[in-house]
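In structure tokens below, several structures.
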Structure 1
């Protein structure tokens, strides 16, 4: 059985339709903050669960936490926006904050990053909206095929 985790961030009130279609095919959808307009989240309809956290522009959405942790087959995924780890969040700082995670998801920079050079992995889906999306809206999908086998698949939309 394959578990799929759709990851997006930095929508700033708009989610690209391609991102919506991609993540809605997943079991779990994770939004790593800077939602801005909570209405946009209504388009996200994962098979099992939606998890969203506050970004540095989301303090008005006070029912969301700043950090979430999800136990998945093969390890823990930690989600935070990243802005408290420097302007361009330090991967070393994130890794030292969550040493027992398999992967850490952050947003904030609007740039897609998959850093598997050391553990835990540090990943950023990039901006899923129109604002500073650096060449197109982006998201990631983690496919967990077996407890130890996580594949991260990047998606980019014009």
Structure 2
């Protein structure tokens, strides 16, 4: 397998990583995760498992992908993008039933550094999430959102569509 791996990575045995993918230092990839070809996974990225990542994806340093996230091809996530999958925060509350609701990031979307994707949101194809945004609801294909909570501020220019 042709993977360039940094130092001090922890990769569970059943993880599948595509050809040409590069891993930075201190990367953690938990069980049942699939990463496509020619991806860049920056240093200190934490992938909690049961995650699917397409081809040509760039996860910049310190991204956190909670269990169950789906990222399609050609997606860019800036540094410190955080995803969440528990709408009710069931920790130590036996009467609450955990229902995983991991975010989905569709093809060619771009998510700016420091953004937070709340449980169950979908980022549309070629959408653009501005840095530091808190995404609380789905983002349509080809739109630009920004802020806390993230709001539509425009459309992605045609020349930036993949």
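FYI, it's all coordinate maths here, none of it is from the lab. Please read these numbers as outputs of a predicted model, since none were measured by experiment. Cβ atoms are built from the backbone, for glycine too; each structure is taken alone.
Brief remarks on what is shown
- Label whose coordinates, when P(r) over Cα pairs in 10 Å bins from 0, in percent, for residues 25-104 alone is calculated, return 20, 51, 21, 8, 0 (choices 1, 2): 2
- Structure with the greatest value (metric mean count of other Cβ atoms within 10 Å over residues 41-48, set 1, 2): 2
- Ranking 1, 2 by mean count of other Cβ atoms within 10 Å over residues 65-72, the structure that comes out highest: 2
- Computed -2000 for helix-only ellipticity at 222 nm (-39500 (n - 2.57) for each DSSP H run of 4 or more, over all residues; to 500) - originating structure among 1, 2: 1
- Origin of the derived value 20.9 (mean count of other Cβ atoms within 10 Å over residues 57-64; candidates 1, 2): 2
- Read-out P(r) over Cα pairs in 10 Å bins from 0, in percent, computed value 12, 41, 32, 13, 1, 0, structure in 1, 2: 2
- Highest-scoring label, criterion being mean count of other Cβ atoms within 10 Å over residues 9-16, among 1, 2: 1
- Winner on relative contact order in percent (Cα under 8 Å, 6 or more apart) once structures 1, 2 are ranked, highest first: 1
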